[in-house]
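Structures incoming, each one as structure tokens.
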Structure 1
Amino acid sequence: MENRIKRMKNDVYLTSFAAVGGKKEGEGPIGNKFDYIDTSDQFGKDKWEQSEAESQALALNFALNKRKMDPKELGVMLAGDLINQCASSGYGLLNFDAPFLGIFGACSTSAEGLLLAALLLDSGHFQKAAVVSSSHFCSAERQFRSPVEYGGQRPPTAQWTVTGAGAFILERETSAPVTVSEVVVGKTTDCGIDDPNNMGAAMAPAALDTLQTYFTESHTAPTDFDMILTGDLGYEGSSILLELGKSTGLDLSQNHFDCGLKIFDRKKQDVHAGGSGCGCAASVLSCEILPKMVSGELHDVLFLATGALMSADAVKQGLCIPSIAHLVHLKRV
């Protein structure tokens, strides 16, 4: 069988990154590290879906401005979200004068975008690329559950969709402290979980499969890395991942962290099992992890974003939730 680890043959650098968030995100443990917080959650728009689209535009503008880069310099933009047909990405990046690829990986979209961009740059077909992903609590509630005004009750295993967006600039012929070293494209898994309020349980086996593949093929162990960062398993999924790993001889307890647990304070904020959504992992990576890599506090990080590949109709039909986990190995040079 062909190895699933794909190593970059050329240096692919993460040269700029930015994140914007909403009120709840601003009140969380890393709220002061966002590039911009909108306490109204509206980002200047009247409709929630339009608000999410605008958050993508803001995040990408922040990332481009940090790099002093014109959108026309981008060879390609890859972006995704949770809304039908990735509408937030299509509308949000409409006015950027660059080629566009819409992608969907649910909460794994940021990792999917980073690995695809890295592979495209490594191939030499593009020199500069942008990756953007977003989610919005209210737009996601409207699509997947019920109108926000309904005030439906949530079980303890439910996660809170992050209102926010993360954007990344990747370049090939340049120099920066952080590179994408290698990637692993995940496999779809289905372990029989059909509860949309327990996505952590559905996604944990996918995370384990990808991690086991990586450690086996790379001949490494979890302790060889500064951090193994999943997103977004939340409290429930993270606990299951650690137990599943332990049962197979894989001890992840030393340095595993989850974006869904980093972005909110579960003791002080009513988020039940933690955060989720395309904007969660993207935001945490952008405003918490990458700055630590640039400063030298972190050197070797496995970023593993997970996604529940369900739709609103699939849930109504009682189908199980297939899940995926994509891995991006980030190294400081």
Structure 2
Amino acid sequence: MGTKIGQRTYQFSEDIYIHSYATVVGRKEYSGPLAAGFDYHFADNLHGEASWEKAEQKMQQYALELALSKGSLDPSVLDFFLGGDLLNQIIATTFTARNLTSPFLGLYGACSTFAEGLFLAACLIDGGFAQYTAVNASSHHDSVERQLRYPTEMGVQRLMTAQWTATAAGSYILGRQTSPFRITQAVPGRVVDMGISDNNDMGSAMAPAAADTIAAYLTDTKDEKLPDLIITGDLGVLGGQICLKLLLNQGWDVKNIYNDCGILLYTTEQDTHSGGSGSGCSAAVLGAYCLPRLEVKQLNKVLLVGTGALLSPASTQQGETIPCIAHGIVIESR
């Protein structure tokens, strides 16, 4: 079994690897700087389906099938299927799960869902309860905007603090078989609410939770070598700046090793304002940006911190503030 380091960090005792993975994105994401790293892209946001929600489910299904195929695995070997999305009742994930025979654990941590899934999947393997576990996460710009804000057909002007929900899905198969990517540590987050209620400024709302988790990890592991990359997913431009300032106030200057999935996914010319977001954002960027660099040893140690704004349309309409969370997972080059 794993051990606890300091107050909140967990060290896995077993060798836990990302056996295989796949990413599927939309047209806008494929037009960005990470295009070469994605496994498949949709030509448009419907991809032949009758609704955006059905298109998102198809993205998840494609990602899972591709990840299994790349790992030469049959779906029957999966001991668990974990995952989530941003739709009500996480329907993109549950409808994907109905095609499987393995036990399903549905997750909701908003944009932190992917990191939460990696943590729980690693725990299942480390505890001896699973040999192979799949983790899925997705988001779709049009379906999420319609649910949380305004239908895109209305053409409502977006504020400059707003982020662009990524049309993206990722599927990751964790197991014990050796691969270039080993999951070694995790630092689960706690809910942090600094009183922000603007759902057009998620980065500012989530930044304190991200800083809290990163600071906890750095404090717990102060005797270890720093990660080569600390990457949040996804604070965007404004939230990333706030996170760095909050960490600096606590004595941690990490600006030289910090980046954000929402910043990396798009170019400034794509007019995403403060960057990208969505539970599929970090799942796509990990596979397209981080893992290829770990494989060729450009990076040796990455701390992925998935950030999530735990709000709903009802809570926003009732004037509630936005509770946020951030889960950290450490992936090292073998």
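Ranked by distance in nm of label points 7 Å out along Cα→Cβ at positions 120 and 144, which of 1, 2 sits at the highest value? Before the final figure, lay out each step's value.
Numbers: 1: 2.5; 2: 1.9.
Of structures 1, 2, the maximum of distance in nm of label points 7 Å out along Cα→Cβ at positions 120 and 144 occurs in 1.
If you rank structures 1, 2 by mean count of other Cβ atoms within 10 Å over residues 64-71, which sits at the top with the largest value?
Top value of mean count of other Cβ atoms within 10 Å over residues 64-71 goes to structure 2.
FRET efficiency 1/(1 + (r/R0)^6) of positions 72 and 288 (r between Cβ atoms, R0 = 25 Å, to 0.05) was computed and gave 0.70; which structure, 1, 2, did it come from?
Answer for the origin of the read-out: 2.
When mean count of other Cβ atoms within 10 Å over residues 136-143 is calculated for each of the structures 1, 2, which structure yields the highest value? Walk me through the numbers on the way to the answer.
Details: 1: 22.1; 2: 29.9.
Comparing 1, 2 by mean count of other Cβ atoms within 10 Å over residues 136-143, the maximum is at 2.
Every read-out reported here was derived from the displayed coordinates using simple, explicitly stated rules and does not represent laboratory data. Since we're looking at a predicted model, the values are computed, not measured. Cβ atoms are built from the backbone, for glycine too; each structure is taken alone.
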